[in-house]
Structure formats: C-alpha cells, structure tokens
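Got some structures for you, see below.
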Structure I
Amino acid sequence: MTKLLVNLFDQLSSLPRGTDEYGLEELVINWLRGADVLSIREAIHQWLSEPASMDYLKISARETSTHYVWPLYIARNGYGLAINEFKDPRHMVIGHANTIHNHRYSFVSLMLSGGYRQIRSRVDLPELGGLAQIHDIGQDDLFQGSMLAINHEEFHRLINVRRRTMTLLVKCPPAKEASVSVDAKSLRACRHVPVEARLVQLMNALVMTGDTAVAEGKSDARLT
C-alpha cells in the first residue's frame, strides 16, 4: 500500500468524533500538499492491485442508477473513503445523483477525473401527503482537481456529467438513518433507508401476508 493512502487512512482514523465536513476539507487540503490528482489516482490504482483490496471491493461495492460506489476504507470512528465512478451519460437512467437529494452523512468530494455541474437547492419538505417546494440557490461547475464540502442537510443534484467522471469521497459518519429525494415534476418526496438497515423490515415481511407486505413496502418508500 502506498504511503499516500496510508497517510490518509491514518488521519481519518485519528479524527475526533464530531469533526464536520469543514474539518474534513481542511484535512484533505493538508493531505494534498505535495500531491496532485494523477499521483492520487496512481496510488489508488496501486492499492487496488493488491489481492486483499480487490477482494474487499468485490464484496462491498454497489451500483446505483447513475454511478458505482467503491468503498476503499472505513475507520472505527466511522469516517471513511470511497470512489464514486459515474456511468457513461448515455447509460444513466433517472434516479439518485440526477434527482434532488440530500445525504445521510456530510462529506468532501475531490474530482479525480471528468466533471459535472452541481445545482444546489433549498427544499421545503411537505407535511403528510403534501408537495415539496424547491428553490434553486446556486450552482458549481466541477472539474478534475475541484473539491467541494457538502453537509448532510443540503439538497443538490448533478447534471452535465462528463464521461469517465470519478470522485474521491471523504465521508463523515452517518448523521441520520435516511436520506431524502424529491421528484422535480411531481414534487413528491421519498425517504431512502440503506438496505443494510432494513433487516427488521425484511424479517417482518417474511411473516406478513402478501397484501400486508406490499402495503408495508409502499409506506416505507414514501416520506412521512
């Protein structure tokens, strides 16, 4: 494993709990001194060439409608590191990154290659059964080498994603159990719980009748 990555892993492991995205941004800025994006990509490539690292990624990687998530490291204090590898824009379908959404965790994103435009929005979430209100408040054009800190309460969406776009995500521990997305056309909000946190729902579904299980699934998917 390269010294560059070991250094970042060690710094994440030693972070005090409660360090926010601005603390992470300062950490990454200091880590980048003396290193450029190409050397970081080379270091990650070297680390991924190790059999143990490759086996770990094969087990932990996941796919969304817009990108692949490759978890590289998670420290005992909950801070972690992942690569988001975006799909070719021709193969993306509507969902996830190109919807208006927030996250369960705050993070810092470093653009390793490619680029996209981030649209930031203020979202007023509805009461039960109501519609969300969306107000775009700004945008950021990000290219190779760009870095951005995002709080878990901020809503954004990504457009104009370039081919071969990859970002290095330095993540805080989750601050809440679910994220929220809003459909720009219907203005309906949906709550998203990570699959690993749904074990209780799975066990309940196994002992429910078919109709009850379907109703339970629908209620889980909607924001209430």
Structure II
Amino acid sequence: MIINFLRKLAHRSPAIPRSAGEIGDYRRNFDQAAAFTKSCGFAVAKPAWAFEDALDSEGSFLEPPMRRAGVIDPAMSAGQCLKWCHYLAPEYERQLGRAVWLTIGQLWKGDSVIFSPTWGELKRWSNRGISIAEIQQQGRVGVNLHAWLTIDTGEIIDLTLLSSMAKFVGGGYAKLAGAAVWGRDPGVLNNHRYFPMAIGQAFGESIGMKSELPLLANCAADLNRVPMVLASVEN
C-alpha cells in the first residue's frame, strides 16, 4: 500500500494539448493514459503493442459483436459514448481475439476541442462520479468527455460519434446515424484527433456507478435508455 501511495504522489500527468498540433503520437499518449489510470488507483498494465492491422477496411468486424450484445438500433448510441463503449468492449475483444480497452479522453476537430476533460476532472469523476448540477452548469447536452475503443494494434473504433453528429448537428450528417468510424489517429475521421487520457472497464465503471445519472448499461435494453437529464437539456 505504501508503494502504491508513493506511485500516486510521483505521477505527473503531461500537459493538456492546446492545439491539434500538440497531440502527438497516439500510442505514446495511450501509455500516458495507462499511467494516469494506474495513479488513480486502478490496476492496468502498460499495453504490449502489436504492429499489424486488426481492422479490415470493409468493417466486417462491426456487426457481429453488436448482434451478440443484443443491439437493435446502433443510432441509439448518440450521446451515450461511455455506456455503449463500456458495454460492447468485451464483445469486440471476443470478436477480434485481441485486447480492447474502453478509452476516455478528449476529441478535437482541427484546433477546436469538442470534448475537453482535464486530468483533475477525470480523477474527481472516478472518485465521486458526475453530478447532474455539473452538466447543467456547463450547459452541455451530455458529459464533457468522449469514449471510444482502442485495440492493442493502436487502432481505434468509435461507435458513437457519427450517430451523435447525426442527432445533434443534423443536416447532411443525419444519414450517418448508426454508422461507426475506425482506423488510426490521426486518420480515423477527416480533421478529428483523439487524445486518450484514461483506460479500462474499471475506470469507466467507477465513474458510472458513482454518478447521479445512468451512464452504464446492465443489459441491452439499457443501451436505448437516454438519461432524463440529457433528454431535458436537449429539449
């Protein structure tokens, strides 16, 4: 216990990017996210990276895990990235036969940050959860974080972003509801960048179980239930 306490004291999180040009290499950032997660008291090993591609360009890996998990309409993932990625991570790990991590962090578009949690916020949320008042004070539709899946090859699967854009931006994005994006940062989706900050099921569960609104799913039916506070903010 003393060693773990000293490790927490010794950990110094890297600077938050101020522009897309400062984000740097995804694997290096993911290793830092693993160290941060460990410093918050969650057991997580530094990834052993593979260097081949695990994801095919046609996306044949996408549908079987969703079918096994009982997903009926992927478009219902809009605004529920933590819930969907946490619930589906084990199924994608089974499908790919590789380590797959729930990944939480920032999402950038160009030099504008769309989701911008800080190290301090993530640590606080893992300890105390997210309050409804905090979301309302920020005037956001949802929680100020983004979640996606990372494969041990360094590839990313984002199951919810396009559905969120279809629902909350609309227009030409409406036709993208239910679709997913995958690949390697910075080439996952045109001008978007992913900055991983915390990883693993345990970290996500700690946030979800301590929050005032349902951010996790216990069954497939829960994937379609949007928290009332988020629905009220939308309206």
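Some observations on this one:
- The maximum of relative contact order in percent (Cα under 8 Å, 6 or more apart) over structures I, II, that is, the highest value, falls on II.
- Source structure (of I, II) for distance in nm of label points 7 Å out along Cα→Cβ at positions 16 and 96, computed value 2.7: II
- Identity of the structure behind 2.9 (criterion: distance in nm of label points 7 Å out along Cα→Cβ at positions 56 and 80, calculated), options I, II: II
- Looking across I, II, the calculation of Cα extents along the principal axes in Å that yields 51, 44, 36 traces back to II.
- Test item: helix-only ellipticity at 222 nm (-39500 (n - 2.57) for each DSSP H run of 4 or more, over all residues; to 500) calculated as -11000, pick one of I, II: II
A short reminder: the numbers here are calculations on the coordinates, not readings from a lab. Just so it is clear, the model here is predicted, and its values are computed rather than measured. Cβ atoms are built from the backbone, for glycine too; each structure is taken alone.
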